[in-house]
Structure P
Amino acid sequence: MLSTAAVLGAAGDAARPIGRLTPLTLADAICAPAATCACAPRDNLALHRLLQRAAPGSVLVVDAGGRSEEGYFGDLAAIDAVERGLTGLVIDGTIRDGGAVAGLGFPVFHAGFAPGPCAKERALSVGEPVRIDGVEIAPGDQVIADSDAVLVVARADWPEVGAAAAEIEDHEQVLRAQLRSGRRLADLLELPLDEPR
């Protein structure tokens, strides 16, 4: 699992951050291609259709307009997602059943909680690009999320960015091993810590 820090270090401006969203638990992490939908106000039919269509290994990316009236995703949807092999949820909207969803170990990045149920009557879009916090996410774009950030990298850029991020992670693993063997971080980084005379 690549960290957002490694991806940002490798990608620079090719990694677009999505603000406002928080992880359900600090252990939540995602690195997967996006499957997208947009929900109508107080209606999660689009999300249910996406659950039917999303390919295993993908992350559900849901534009719910940042709305907080109802819970667009709950534990029943989370169980369905886990059973279908989906890797997580990024939703610009509120969820419900937070404790139960956290207990499933299904990673969720959300905009808050609301216990009320949604209608299931109208879907704005399924499988089309969505926009969250000013960032456009197309189906197949790579989503990388952890306790630090939520990032999006375009599908075309991901092979190069992912390979470079993996190299950063490998280098940091070597540094961690050296630190645990007694080396000092300043020495490993060759930092000029002495004040000039």
Structure Q
Amino acid sequence: MKCIETNLPGVVIVEPAVFHDERGFFLESYHRDKFQELGIKSTFVQDNHSRSRRGVLRGLHFQLKSPQAKLCRVARGKVLDVAVDIRTGSPTFGQWASAILSDENHHMLFVPRGFAHGFYVLSDQVDFLYKCDNFYDPQDQCGVLWNDPQMGIDWGIPDGERPIVNARDNAYLALGEMDISKLPRFES
């Protein structure tokens, strides 16, 4: 298992050891001690599984009162997974990192607390799984507008196509329009 740094400190791509043979493959999708050796010390309390079709964009989500770190992976299909630094005072505030997660590369993306998260489906269908280190709180769900022009996220959406985005995700404010006093603070 190895860790690949992104341009956002703390947001890392985890590349597990995958063992192939004539039967298929085996990998450890989570091993607490090995993840701690990589610097991922979160204690996960909830597993989530979503299924989406090609062109679906989910995000960019976060929780303020009950922030969550997430360990994301794909069991079937392919996505562009995105994390955005929303910590005020951070040297990378408003910047984003992305990774292709698929059932072929078996990569995972660790998104620490203080980051918004979303993904765009690149395959016909995807089964997206993620562990959270805090419970989902429907009263605390927040988000940043996925197509905020200041952030300029390259979602890989083909020219002329519009992603499938729910009304809530389309109604979020751009990061520059948000009350930054309510966003998480960067702790150095």
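FYI, it's all coordinate maths here, none of it is from the lab. Note that the coordinates shown come from a computational prediction; the quantities given were computed from them, not determined experimentally. Cβ atoms are built from the backbone, for glycine too; each structure is taken alone.
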To which of P, Q does the computed value 2.4 (distance in nm of label points 7 Å out along Cα→Cβ at positions 87 and 143) belong?
-> Q
State the single structure among P, Q that was used to calculate P(r) over Cα pairs in 5 Å bins from 0, in percent, giving 1, 8, 16, 21, 22, 16, 9, 4, 1, 1, 0, 0.
-> Q
Winner on mean count of other Cβ atoms within 10 Å over residues 135-142 once structures P, Q are ranked, highest first | P
Identify the structure, out of P, Q, from whose coordinates helix-only ellipticity at 222 nm (-39500 (n - 2.57) for each DSSP H run of 4 or more, over all residues; to 500) was calculated to give -1000.
-> Q
If mean count of other Cβ atoms within 10 Å over residues 127-134 is computed to be 19.5, which of P, Q is the source?
-> Q
